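The structures considered in this document are given below.
Values in this text are rule-based calculations from the coordinates and carry no lab data. Bear in mind that the values here come from a model prediction, so they are computed numbers and not experimental data. Cβ atoms are built from the backbone, for glycine too; each structure is taken alone.
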Structure 1
Amino acid sequence: MRLFLYFALVKDILARYIPERAVTSAFDLIVHYKVHLKIVNERVTRHGDYRKLPNGGHQITVNASLNTYRFLITLIHEIAHLVAFEKYGRHIKPHGIEWKQTFQQLMLPYINPDIFPSKLLPLIARHFKNPRASSDTDEKLALALKQFDPENDKNYIFELPLGSRFRLYNGKIFQRGNKRIKRYECLELNTGKVYLFNPNAEVELLN
């Protein structure tokens, strides 16, 4: 009875966080794999995570601050970890070929105009030809998804002018440097140390 009430509550909660046409199928996945879903306040280092509980259950955590489309992608991303580990064993790489194929299969039913806006669909379809460990590393998709976020004062690293200064969530101040292959060299002004930043790290641009 308690489990039934929990799942009934989950369906109502999902309806607040993901597109309406995705609720039933996403809920079915949660029920089928007996997922304990936690929706939490924003964590700056990740959108979501999956872990197997000591009792053998499965817990998936997703940030409450994500827009509906990013929330759905993150939820299916984490369910794909669960399914891949259950199918192939715990020895596989977390974002290896087994996870990629599982993510593609689980996400395919959602890549349609009933769920995603038409301007997002080509970018999502391209991304899922070879899904990455984070959609944030796909610059075009991340920028398109950001358009559905509430207004904020944050910018992506790749949007900042060379030499501009920015502040992180922890208060540290950096200066944007050159791009090195996929990431940007940024100088921490207080220590003089150089760090590499993901292009889609969100920061506060300083005047």
Structure 2
Amino acid sequence: MRNILTTLCIVLFVFANAKCATTEDDEYTKVIRGRADKIVDELTFDSNDQKIRVRDLIMDHYRFLNDAEESRNADVAEIREEFADNTELRNAKIDLRKAEQELKIRDHHFAFNAELKLILTEEQIDGVKNGLTYNVCPNTFAAFQDMIQNLKPEEKEQIHIWLLEAREHAIDGGSSKEKHGWFGKYKGRINNYLSKQGYDLNKLSEEWHDRMRAKGIEL
């Protein structure tokens, strides 16, 4: 009788945990579907089937990044515990695990781009990537042009190229903070470049903020 009760308890425990995991997965699926729907709803597609296919690709992208981050964090925590008394070896193993993660994400990045190119135009791909990165790229590019209205064509091109490069990194960011961090890094590079070009960014920024406030826009 005791063995039967023990077996029954184990079965109930496994079932309860499986149900909990399924519920959590369902909730996460709802979240990333909502994010993906928001992105594709802003774009124009040839058919609803194409729209759904792109939405599913975006969902798979979100899920990959989330799973990769959770796996890395779990492995790093295990390494920290196992090699707590050996700092040098611990740090080397953590660095290796992070390097492996970067390679996996890089491979996924190329695969994701390739799949988008199979079914979308360059303009649509821009829309997907901007949606994945909160439209920071086009908004920042517009802001620089509005702030410095006498930018030379080659300066505009340089700024745009760097923002596109930042976006390529940012689409693989696992969090909003990480995505914005990439743009922050490249905006610093752009500011340094413009300063070397002779622009007084402090003055131009103040004047731009004054113009925005006059329009009732707070930055």
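A few remarks follow.
- Ranking 1, 2 by mean count of other Cβ atoms within 10 Å over residues 78-85, the structure that comes out highest: 1
- Read-out helix-only ellipticity at 222 nm (-39500 (n - 2.57) for each DSSP H run of 4 or more, over all residues; to 500), computed value -29500, structure in 1, 2: 2
- Structures compared: 1, 2; top value of mean count of other Cβ atoms within 10 Å over residues 54-61, i.e. the largest, recorded for 2.
- Entry that produces 2.2 once distance in nm of label points 7 Å out along Cα→Cβ at positions 126 and 158 is calculated, selected from 1, 2: 2
- Of the structures 1, 2, the one that 6.9 was derived from, the read-out being mean projected area of the Cα convex hull in nm², for residues 38-141 alone: 1
- Identity of the structure behind 0.95 (criterion: FRET efficiency 1/(1 + (r/R0)^6) of positions 62 and 166 (r between Cβ atoms, R0 = 30 Å, to 0.05), calculated), options 1, 2: 2
- At a computed 20.0 (mean projected area of the Cα convex hull in nm²), which of 1, 2: 2
- Distance in nm of label points 7 Å out along Cα→Cβ at positions 174 and 198 derived as 1.2 - corresponding label from 1, 2: 1
- Given 59, 7, 5 for Cα extents along the principal axes in Å, for residues 46-85 alone, calculated: source structure among 1, 2: 2
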